[in-house]
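Quick heads-up: structures coming right below.
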Structure 1
Amino acid sequence: MLYDILLHHPEAFAAMLRGTPTWVWGVLAALVVLGLSQLRDRTASLLRTSLVPVGMTAFSAWGMLSAFGGTPIGAEVLSVWIGIAVLVTAALAPGRAAATYDPARREYRMPGSVVPLLLIVGIFVTKWMVGVQLAILPRLAADTAFALPVAAVYGIFTGLFAGRAARLWRLALRSGTAVPAHA
């Protein structure tokens with residue numbers, strides 16, 4: 001739907017951008033800064049490494065609930081989101097973390113990566129596009145052909161964040177010192 005509008009009426013994109021509330025661009029700026037901070041090598045506590053996946057899961061949940069929570073298909077949509085998130089997490093979690101964990105200092109040494117930035121921006125763009133489409137055609141919120149694929153996309157993002165975090169948590173649990181130090 002949005003794709004068709006942009007393909008046949010590319011001038012509409014500017015109107016969509018102008019119609020987006022200013023505070024949304026502030027959220028995007030904050031999320032981009034957060035994602036950019038992940039590009040460099042760094043050290044972080046267990047608590048700090050947990051904040052981004054927990055925050056992005058909350059952002060994903062907000063996207064799901066604000067778009068579909070009050071619809072007759074809300075429970076079905078949330079089930080798809082949770083189911084996909086669990087499957088992706090389960091598939092990704094057993095992998096090897098790129099980080100190392102120092103149990104004496106209770107902190108991770110993590111290489112920089114563009115992946116968190118891409119995931120963060122991906123969730124934002126998904127939320128923005130869904131918001132635009134629902135503003136144009138509110139009835140889409142109750143259309144399973146629209147809502148279930150959106151739930152799957154949110155589930156994939158959530159699962160990617162959770163699976164990556166699970167890899168880090170496993171490093172700390174193996175050391176036996178998973179109690180978080182100062183953030």
Structure 2
Amino acid sequence: MFLALQAPQEVREVLVKIQQEVRERMPDSIARWTRPEQFHLTLKFLGDVEVDRAEELESAIRQVTSNVGRFDVTATGIGFFPDAHRPRVLWAGVSSRGAQLANLFHLAQKACEAFTSVPGEKEFVGHITLGRIKKLGRKDRHAPGTIVTVHKDAPLGNWTIESVEIMRSELSAAGAVHETVASIPLGHRTHKI
């Protein structure tokens with residue numbers, strides 16, 4: 001399971017165009033490409049969570065997001081983790097005008113501590129994964145630097161974050177299939193009777 005912020009369809013369409021441009025320079029033999037329906041920003045990867053704890057997890061996320069209002073984010077530019085010289089992950093950057101996105105990330109990390117043994121990430125880099133580099137041959141080693149230079153500051157879209165999704169990922173022969181377990185609206189206060 002993992003917590004995610006979904007990218008809207010219009011942003012996914014822009015990301016697909018960028019991804020196609022990159023694929024012309026980096027063939028499928030050296031990379032595994034993320035399918036458009038899986039374009040999302042991961043807040044926290046949990047690993048396996050026991051089914052009987054799913055409601056408890058949802059409650060914990062509702063609690064930490066109850067005082068977080070909706071906020072706008074912008075996707076801009078592409079890059080590589082760890083860098084263009086040793087690329088492993090191709091990503092599109094996502095940021096908020098203020099600290100809202102980073103704050104939501106830290107709240108999610110804290111809320112999930114009791115549900116996973118996967119260590120929390122210390123540093124937050126908002127991104128949507130576009131592909132994973134399998135191997136980079138000698139003839140392709142200059143492609144990542146060129147790609148980043150061309151698209152470093154490319155505007156990719158704006159949208160409003162309105163909810164946090166609890167997602168389940170199941171492996172299949174066709175790759176991972178993501179399913180939304182719960183969609184938790186931001187600013188949703190739980191009222192006690």
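Only the coordinates and a few stated rules stand behind these numbers; no lab work does. Since the structure is predicted, the reported quantities are computational estimates derived from the model, not experimental observations. Cβ atoms are built from the backbone, for glycine too; each structure is taken alone.
When distance in nm of label points 7 Å out along Cα→Cβ at positions 29 and 117 is computed for each of 1, 2, the one that comes out at 1.8 is 1. If semi-axes √(5λ) of the Cα gyration tensor in Å is calculated from each of 1, 2, which structure is the one that comes out at 31, 19, 14? It must be structure 2, since only it matches. A value of 11.8 was computed for mean count of other Cβ atoms within 10 Å over residues 45-52; which of 1, 2 is the source structure? The value was obtained from structure 2. Computing helix-only ellipticity at 222 nm (-39500 (n - 2.57) for each DSSP H run of 4 or more, over all residues; to 500) across structures 1, 2 gives -8000 for structure 2.
Among candidates 1, 2, the computation of mean count of other Cβ atoms within 10 Å over residues 37-44 that gave 14.5 used structure 1. With relative contact order in percent (Cα under 8 Å, 6 or more apart) computed per structure, which member of 1, 2 shows the largest figure? Comparing 1, 2, the top value of relative contact order in percent (Cα under 8 Å, 6 or more apart) belongs to 1.
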